[in-house]
Structure P
Amino acid sequence: MEGKIVMLHDALTFPFRGIGKYMLVIGGVLSLMISLTSFIPLLGFIIGIGASGYFAAYSFKIINTTAIGQEQACDWPEFTDFWGDLIAPWLCVIAALLLSFGPSYIAIALIDPPSYIKIALLAAGFIHMPMAYLSVAIHQTMGAAFWTNTIPAIQRCLEKYIVVLVILGSLTILNILLKRALSSIPVAGSFISFFLWMYVMMVSARILGLFYRENSAIFN
């Protein structure tokens, strides 16, 4: 239990260590600016995909630098190639999402099961997603999200993985509740919510990186 508390404390304070606080502010401002471009037809869509890929690449970098033992927040990833640095990370996240939730949504659409079955199917997606995301972050390939890689890894560290799921799930629920509360605050609420999103992203990536560092043998 003590180790889990230490990990949680480490992750929650991670965005404020080293240059993390600057990354937090810059990321919040960038995400706010990018959201404003969403109203521009086509261009906003392209910018949105590129920005999503860059933020994904940053979360991948946090995971990988944490996995090798770095204790301070890292700088932004280098940008030299539009496809490799923006689109490829975005596609990796899409692959993780599709392989986690795609089968559930297809089953729900085709057979329209009872509510408890729908909940179970979606829960399976939420259980799979963190491992799929971690796998594509470490291996930097879409194929790393396939069940042949992720399910055996989950089975080999099930107890520790459940702890990660509880932490990430609680963090996600808290984020949603705070955003709903902030939505009632004109202007400032929306502004703060972008910094909150950046904070949650950095903390979540740190948690996955710490999990990998502790259980790296299961991925090899």
Structure Q
Amino acid sequence: MDSAAASSPQTESPGYRVLTIPNAISLARLAAIPVFVYLLFGRDNRAGAAELLAVLGATDWVDGWIARRFDQVSELGKILDPVADRLMLLVGVLSIAIDGSVPLWIAGLTLAREGLVSVAALVLAALGARRIDVTWWGKTGTFLLMFAFPLFLASHSTLFWADLAGILAWTFVIPGLAIHLYSATGYIPAAVTALREGRSARARRRTGDTAGAGEQR
């Protein structure tokens, strides 16, 4: 019985699944980014672009809930979801700033924070740090901003509730931007830990490889 159990194939860990509903939603969000740009600049449709960006921002919460509720959290999703978040925010903020629908200082602070975190992530990866998971504060700040910027865009559209959209935009952007900037400071100790653990893991692998080579000789 023991030998049969040992010889049976092991089931793949759920964390390494690729074909999951949350991953499909993240891919759909990435594919919709060019559509947003086309609506805003190609069709001069601020209302349509604002509605699409708001829907894309809402799906960020949806795919996370599905992943946790139905045990579909995956290693790919942990990478794909924040990439989709960051690209949506960068493209959305930059496009709306070019359109002139948002104050430049708000767009500038948001883009500066995103650029700093992105560069830091690349440098840490090059130095051998392990991947850093997105924090709750980071997700919350992004979620609020992904509603604030479409509302700024809607406030400059022909929608009948454009004035209300402007009020709501400020309601979301003030706490969203504050949380977004605050969350960046939380990644500093996480980055130090990730770098230390990444280098330790790499050192252990080298030690194991050296030991294995010695035994073969």
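No lab work stands behind these numbers, since they all come straight from the coordinates. Predicted model only: the values in this text are computed from it and were never measured. Cβ atoms are built from the backbone, for glycine too; each structure is taken alone.
Points worth noting:
- Among P, Q, structure where FRET efficiency 1/(1 + (r/R0)^6) of positions 152 and 184 (r between Cβ atoms, R0 = 25 Å, to 0.05) as derived comes to 0.05: P
- Looking across P, Q, the calculation of semi-axes √(5λ) of the Cα gyration tensor in Å that yields 26, 23, 19 traces back to P.
- Value 0.45, calculated as FRET efficiency 1/(1 + (r/R0)^6) of positions 72 and 192 (r between Cβ atoms, R0 = 30 Å, to 0.05), assigned to which of P, Q: Q
- Computing relative contact order in percent (Cα under 8 Å, 6 or more apart) across structures P, Q gives 22 for structure Q.
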